[in-house]
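**Q** Listed next: structures, encoded as C-alpha cells.
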Structure I
Amino acid sequence: MPLFKRISKEHYGPKPVDNAYSAAVWNQTFQTLDPNSNLFLQGDINKLAVYKNQIDDEMNAGSTAFFEATYAVYSKRIKEAEAICMKVLQQPFDLQKKESVMAWRKGQPFPASEAAREDLWRKLLKYYTLRHYVEMEKTAATVKDRKGVDAALEAKAREKVRNWYAEYFRKATGKNAADEKFAQYMEVAVAEIDPHTAYTAPDDRAFNDMLTKRYCGIGVELATKESDYYIKRMMRGGSAYKSGQVKENDIIVSIADAKGDMKPVSGWESNQVSSMIRGDKGSSVTMKLQQPGEAARTVTLKREELVDMENRAKSALIGKDGKTFGYVYLPLFYMDPNGQFLTGAAMDVYREVAKLKEYEVDGIVMDLRGNGGGALDEVVRMSGCFMPTGPVTMLKSKDSIKNYWSPAAPPLYEGPLTVLVDENSASASEIFAAAVQDRGRALIVGAGSTFGKGTAQTVTNMGRMGDPDKGIPDISYGSMRLTKEKFYRITGVSTQLRGVTPDIILQDRMSLESVMEKDYPSALAYDSIAATAYNRMPFTFNYDVVVKGAYDRIRNNATLKDIAANMQQLKELREKPVPLYIDAFRQSYLATAQLEKTMQQSRELKEGSYLHMLPSIPRSANPAALKTDPVEAAHTAEWLQKLSKDIYLNETVSVLEDILANQK
C-alpha cells in the first residue's frame, strides 16, 4: 500500500494530502535544509516554487521530483558556501569594524544575490568567531585588560569555527548526504500530518533505548557547551567509570570512526556523537578527551550492555518545620526491557514510595517536570500506587474507545499528595496529572499548563516507496511512529493542545527554550468525548484556603516576578541584531551571559532557607549490608544539594504544609 494511502487509512485524524499540505511541506523543507537562510538564494526559492502545489500529487504517486530538484540546487549551494566559508576564514576579521547581523535567523529572508549571500556568511562567521573569542578571553590568563584585539586569540577562535564548518561541510557533501537529506525530507512530510507522526530509520534504536533505559555503550551522559561535547556524568558499572581513565567534565575532542581515523566532533549533531560512542557489545571505541586547561589524552574503552539507573525513579526525604515529606522524581515512564513489569517505571515508583512510608512521611511530592511520557501501561499501573481502583484515562481510535483502570488493589499511599509539573511534562505525565486531579487525589502545581500532547503513537512499517516500472528505485524506507489514537481525561476532555492546567500556577513557562504542542502548526485539534463514570474522592482539606494561600505567596514572591522579567528581557535580546565590533559585542555577550546566570541563580533559594534534603535509605535495611559507592554517593549528594535550593520544590512543599494545616 502506498505510504500516504496507508497514513490516510490508519491515522487517527489525517489531514488531506492536498495543496495546503503540499505548501506546508514545501516551506518546511527549506527551513530544514537551510535553517539560517544562508544557503539558498531567493531566486532558487522562486524557481522551486513550481513544486509548491505538486508535492501532494508526488506523495500519492510515489514520486520524489521535488526532493531531487531541491537537492540538486542544495548540493550546488552547499559547495559554494564551503568555498566562501574557507576563503573568509583564511583572513583575520576586523573586529573593530562597526556592523551587525541577525544571528537568530529563523524566518529571515534568503539572500537576493551571490554577493549578499557572501556578505551574510562573512558576518555570521565573524559572529561565531567573536563568540569563541570572548569565551576564550574570559579564561585566558594572559589577558589583563579588555582593550583592543588579541590577534593570537582571534586566530584561535577563527580556527575553532573553521574546524566546526570543515566537519559540517564534510558531512553535508559526504557519500551518505543524499540519503540523510532524503530521510529529513520524509520526516518533514510525515510531521506535517501531525508533529508526533515521525520517521524512523531502519537501524535507529534510540526510541526503544529511551523507553527501556537499556544501552550498549561505555556508560556516559553527554552535555554541550557552545559547540563542544563534554561528559556530564558516568554511569556506575559502565566501562568509562570502571576504567578510571575518564573524568567528568572531559571535553570530547574527537572519536575514531570505523576506519580508525580520529574525527573532531565539535559542532556535530548529538545523535551523530551518540551513535559513534554506542555500538555492538564487546566492540571498542577510541576517543580523545581533554580536561579544561590540560593536555588531551587518548582512551580506548570496550562497549558493554548496561541499564541507566541514574535516570530512573528515585526518592528523597525533605525536612521542613518539624515535618518530614517524601519526594519522588520520575523522568520518564520507561518499560521493563524484559517485559515482566518488574523494573519499569511503575514498580520503581512503588519501591520508592514504600521506602518513604517507612519514615511515615507527612506528604509526598511527585515530580514530573521534564517527563515527556512513555509507556501507557506504566502510568496506568503507577496510578494504583496512589489511588483505589478506578478509571485513569480513555484511549479513542477511529472505531472504538477503550477505558484504562488502575489495578484492583488498595493504594500503597493515601496521604497528602502534590504533583509538580512544567510545560515539558507530556503525554503519560499528563494522563497521571489529569487522573489524580479529576479524582480529587492530588493538587497539581507548576507551569501554566503541561505540554498538551493528547495523542498516542504506534510503530508501523513504512513499506516501500517507488515505482521500478518508471525507473524510481523501490527502496525500503524504514518505519514510522503513526498517530492512531487520542487519549482523554475521564471527564471526556482532551489534553490535546490545552494540556493539564495546575491547581496552583507558579509561572507561565519555566524555560525560554521550551516548545509546546500548541507551537506546532500541524498539531491535531482539541476535542472532547462523553465522560466515563468515576467516583471523585472528597478533599480531606479546605481546597479554597490552600489554593488562596499559595497564590498569596506567589503574588508576593519578588523572585518569581524577576524570573519572568528576565526571561522576557533575554528573549528580546536574542531577537535583536548583534553588534559585530569587539567592544559592543563583548558588552552584549557578557550582559546576556550575566542575565542567564542571574536567572539561574534566581531559581535557587537564598542561603539560610534551603530545604533539608536527605537520601531515602530503607529503614529496614541493615546499614552494614548497604554498599556505598563513592561516585554514586557524590552524585546523590550533588542531586540533593540541587534540590535543596529549588524554589519550585520549596513552594510545592509549602502547599503540602498548608494541606496539613487546613484539614477538615
Structure II
Amino acid sequence: MNKHANEVQVGVVYYPEHWDASLWEEDARLMKETGVRVVRLAEFAWSRMESSSGVYHFEWLDQAIDLFHKYNIRVVLCTPTNTPPRWLTELRPDILPRNADGSITHPGVRGHRCYNSEPLQFYGLRIIEKMTQRYGGHPAVIGWQTDNEYWMIDCHCDACSDKFREWVKRKYGTLEALNREWGTVVWSGEYSGWSQVGVPYGGSRHQNPSYLLDFARFQWDCIEEFQRSQIDVIRRNCPHHFVTHNFHTYPQRLNLYQTGADLDFASFDYYPNTSPDKQSTGPYSGALALDVTRGIKRRNFWIMEQLSGSPGCWFPTWRAPYPGFIRAFAWQAIAKGADTIVHFRWRTAVMGAEQFWHGLIDPSNIPGRRFAEFAEFCGEVNALSGKLQGTAPKHEAAILLSHEQLEALRIQPQVEGMDYYENVKDFHRALTKLGIGCDVIEWTQPLDGYKIVVAPSLYLLSEEIAASLERFAAAGGTVIVTNRSGVKHMNNQAAMLPLPGLLAKCTGIRVEEYDPIGLDSHRVVNAAGHSFMVSQWCDIISLEGAEAIAWYDEDFYSGVPAVTVNSFGQGRVYYLGTHPEEAYLQELFTKEAEAHGIQMFPGLPEGVQVALRSGESAAYLFVMNLSRQPHQITLPASCHSVLYDKKRQETLSLEPYGIDILELPALV
C-alpha cells in the first residue's frame, strides 16, 4: 500500500473533464497554495476515456495528472463502472438493471448497471485494465477508489435470477433442504424443481422472509464479487497503490463489512446537515457514521467526500454552512479516525444534475467565505500532520452492528416506531454525550480489549454469537442486551424457545409475554424511585437468576421487571426489556464506565463532543463545539493546545463551531 495512504492530509474532488483545460493550471496552483495534498479524479469519466468500444482517449487525463504532479499534488483514480457510457448501454442493454415490477433503470442518472451483468464485467474490466496499465507507474498516482457509492440495486434481470438460483443450489444442495430452511410449506410455496427458484418478482413485502433475507445475502455476495474482480486488476498492475471505496448514507442495506473485506481501508462521504433544526441530532448521527466507517476495517479511514457548501440538486438546497461549520465537521472526522479529508468539490458545477451541490468555490470562480475557512483548515492540518500521523482512536466500549439484523427487521418490522439503526443511534448518542469513546463493530467480530459491549436487538441469533457474549461476560465484561433478541434462527425462522432464546442463560430471565407499544410511551421506575419514559416495546419479564433494577409503573404489567442485571462469571449481563429514554441510558453507562475505570467527560454541553487519538508518544484530545452556541467545558487538568500552541487552563471556552486539540501523555 502506498505510504501516503496513512498521512493526515486534505484533498479535493476535481473534474477536469467538466472544465476548459485553460482553467486546470490555475486550479492546481491555487490548490497548492491553499495546502491541498491530494485530488480524486475520473469516477464518472468513462465516456470521455472511451468514446466508443475500444476507442480510448487518455491524453486529457494524462495532462491533468501530469499537471497535479508538477504541483506535488497526489492523485486517487476511480474505476468508472458506476456510469456505463451510452454507447455501451445501447450496444448491450442487458447491462441495465431490471426492477421488481419489470421496469428498466435507464441511463441518464448513475448507477445504471447490474452487478451481475457479464457485458459490464467484460467492458468494465477492460477499461480498468487500460487505466491501471497506463497509470500504475505514474509517480503522482497513489491509490484507487472502486466504483462510487455502492448500494443495493435489487436487480431482477434474467442474469440475476439465474445466478441466484445457482447461489441457492450451492447453499442448500437439495430442494428438500431448501424447502425446510425457507419454510415454503406455508401458502403452498414448496419448490418441486430448481427451475422454479428465482428472484422475488413483483416486490411484494408479503413474500417469505427467509427467502427475502437470502436474496439480500446473495446481493452482498454479488457486490463483493463485482468489486473483487476490479481489485484483482488493480493489485496486479498497481501493486504499490491502495484500494478503497466511498461508502455513504447510513444505514445501508449493503453489508459494509463484507464489501470492505478486500479493501485496504474504508472511506465515507460525509455530508453533515447544515439546517438549524438538525443541530441537536446531526452532530451525533455524524459521530455514529464516522465510528461505523472506522469499524468496517477496525482501522483509520478516509473521508472521500466532505461537505464544502450547501447540497441541493434533486431536492431543495440546504441552508448555508454557518461560519466555522465546514472546518468543525472536518476536524470531527479526523478526531474519529479519518486520516485524509477530501472535500467535495473544488468548484460548484455549472452543468448537469449537481449544479447546486455547492463546492468550495461558487460558479463565479471567485473564492469566498467557505473557501477561506477551507484554507484555514488546510493550514491547521498540514501544521499538525506530523503529530497526528500514526495516532488512532482506542476504545473500551463497543456497539455491535449487524446488517443481517437490519435487513431481517426491514423485511418484518416489529412495531411502529422501532427502527434498528435509530436505536443504535440512541445508544451511541448516550455514550457520546458522556464522552465515552465507542467502537461500532460487526457483530461477529472478536470482543478482546473491550469492557462494555452493547448488543442491540439480536433478533437473528446463532449459538456462536451467544457463546461469544457468554465468554466475554464470564471474563469480566459487561454486556447490554435489548428486547427482540433471540427471536429467530439465522434462517429467519422463529426459534421455538422462550425469549430471549439462546441468551436466556447469560441474562438470567425469561420473557413471559410482550406488549408492542410502538409510538406510545410508558413509564418505568428504578430502585431509587426515579421515573423514566420508555417506548416501542415492553417485555414482561420473569426472573430466573437475574436481579430487577427497573420496573414498569403502569398498564396491566405494573410492578413487573423492565430492566434486569445478571451476574455471569466475573461480569454482568443487562437485559433491557424496553427502549428507555436517553437519561436512563446515560445513568446506566455512567455506572458501568465507573465500575470499569473507563474515562468519561460527563456534563458535556449539548453539541459538544470529545474524542481521543492515541499514538506511541502522545495522545490528542479533540474538543469540538458542533453547535451555534458558545460553550465552556471543564478539562481534567491544564493542557497544551497543539492547535493554537498555548496552554489551556481547566476551563475551556469554545465559540460556535470552535475546536481545540490538546496534547496528553501517551496512554498505556
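**Q** Can you say which of I, II returns 4.0 when distance in nm of label points 7 Å out along Cα→Cβ at positions 177 and 345 is computed?
**A** Label of the originating structure: I.
**Q** Hey, helix-only ellipticity at 222 nm (-39500 (n - 2.57) for each DSSP H run of 4 or more, over all residues; to 500) derived from one of I, II reads -10000; which structure?
**A** Details: I: -12500; II: -10000.
Label of the source structure: II.
**Q** Among I, II, considering only distance in nm of label points 7 Å out along Cα→Cβ at positions 185 and 561, which has the greatest calculated value?
**A** Numbers: I: 5.5; II: 3.6.
Checked I, II; max of distance in nm of label points 7 Å out along Cα→Cβ at positions 185 and 561 sits with I.
**Q** Match the computed value 26, 55, 18, 1 of P(r) over Cα pairs in 20 Å bins from 0, in percent, for residues 113-424 alone to one of the structures I, II, and report its label.
**A** On the way: I: 23, 48, 26, 2; II: 26, 55, 18, 1.
Traced to structure II.
**Q** Consider the structures I, II: one of them gives 1.5 for distance in nm of label points 7 Å out along Cα→Cβ at positions 97 and 305 as calculated from the coordinates. Say which.
**A** The read-out comes from structure II.
**Q** For which of the structures I, II does the calculation of distance in nm of label points 7 Å out along Cα→Cβ at positions 161 and 265 return 4.5? Walk me through the numbers before you get to the answer.
**A** Values: I: 2.5; II: 4.5.
Of the options listed, only II reproduces it.
**Q** Shifting gears a bit: Once mean projected area of the Cα convex hull in nm², for residues 409-608 alone is calculated for every structure in I, II, which label goes with the largest value?
**A** Details: I: 20.4; II: 10.9.
If we compare mean projected area of the Cα convex hull in nm², for residues 409-608 alone over I, II, the biggest value is for I.
**Q** Comparing mean projected area of the Cα convex hull in nm² across structures I, II, which is largest? Spell out each step's value before the answer.
**A** Working: I: 32.3; II: 29.9.
When mean projected area of the Cα convex hull in nm² is computed for each of I, II, structure I gives the biggest number.
**Q** For distance in nm of label points 7 Å out along Cα→Cβ at positions 497 and 529, find whichever of I, II sits highest and give me its label.
**A** Working: I: 1.8; II: 4.1.
Top value of distance in nm of label points 7 Å out along Cα→Cβ at positions 497 and 529, among I, II, belongs to structure II.
Values in this text are rule-based calculations from the coordinates and carry no lab data. In this text the structure is predicted, and so the values were computed from the model without any measurement. Cβ atoms are built from the backbone, for glycine too; each structure is taken alone.
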